[in-house]
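Read-outs: derived from the displayed coordinates by stated rules, not from any lab. Remember, it's a predicted structure, so these values are computed and weren't measured experimentally. Cβ atoms are built from the backbone, for glycine too; each structure is taken alone.
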Structure P
Amino acid sequence: MANSQEQLQREIKQDRPFRSPAEAALVGLLRTTGALRRRYTDVLAPYDLTPTQYNVLRILRGAGEPLPTMEIRDRMVEEQPGVTRVVDALAGRGLVERNRSAEDRRRVLCSITKSGQDLLRQLDDPVRQFDETCLEMLSRAEQKKLVELLGTIRSGLSEDTEVSASS
């Protein structure tokens, strides 16, 4: 563990040791998230998509039916403000359609177009390869354990939990 902490300290050019294993874990998690996000962005860039746009398309394909914007927002991998702007940009490219609900004209329902589905099919293999190569240094058992540990952290950070700056 000390070697990993020391390596992390060198990466961020920090001379002092971490205050605790919790601080080292959080810094390591954030640093890893940044590295993964950059690589993910690189995979999507040739298709002129951001990770957020890809996520919206993925959600709409998986839903199999039109969804209201707020439902898309609730299903996002990362919470994002301005989902409506993302949907508008995708609609402008012909990847998403927006239609008023027949039952409630105030609701706008979003669906993926054939062009959006075609684009996702082109991305399926590059994204699958990205998923596999990013964690290939971990065994399947370690990957499953990582998912479990991250789930525990997310559960502990539920919206009902307050994080105090004075703690």
Structure Q
Amino acid sequence: MEKIENKMIIEKMGKYRAFYKFTEKNKKGETLTVEISETFVDNSLKSDTLPKLWKKHGFTNKLYDNYLNVNCYVTDKNGTCWGKYNPTEKLSDDGKRNIINFDYMLEVSEENKQYLLNIIYKMFMAGTKETISKEEWKKLHKDYKSVIDGIHYILKGTRNGTCLVPVIVK
């Protein structure tokens, strides 16, 4: 995994929340700030918790006692702020809204924070968050796809020639 600590300024907002402000712009001239919050859940309560509902409805195989919550704030060169490059979100099947991408629902740990920050940073620097279905990924010949440091890539023709483009497999 690439070391990116020297590419960001960390602003702690409390014991369980921090902003990670990346110091360089991507090729689109965008800037990136990532907010990561640690969420802890008391699943001993009789009422439904989100992790109980996720497990009950088959979104997860385990009952999470804690998880990382990620928000990405991308400011374009016109000063408009967008939510982009967040691997913990994906487009719903009907394409009308963002939903949780449970493939990136991770428990609280420094290793998991660094893993998510690396994925976000690579997508941000590439300026893309393209998605591909699991079926499309499986159909691709092995010479046209790769997984590097946990990031899925496909070989794709661009204006600058053929290159590996990071994608989210949904």
A value of 23, 23, 16 was computed for Cα extents along the principal axes in Å, for residues 49-96 alone; which of P, Q is the source structure?
-> P
Origin of the value 15.5, where mean count of other Cβ atoms within 10 Å over residues 81-88 was derived from one of P, Q | P
Which one of P, Q has Rg and Dmax of the Cα atoms in Å, as calculated from the coordinates, equal to 17.1, 57?
-> Q
Re distance in nm of label points 7 Å out along Cα→Cβ at positions 41 and 65: value 1.4 computed from one entry in P, Q; matching entry is structure Q
Which structure, out of P, Q, was helix-only ellipticity at 222 nm (-39500 (n - 2.57) for each DSSP H run of 4 or more, over all residues; to 500) calculated from, if the result is -5000?
-> Q
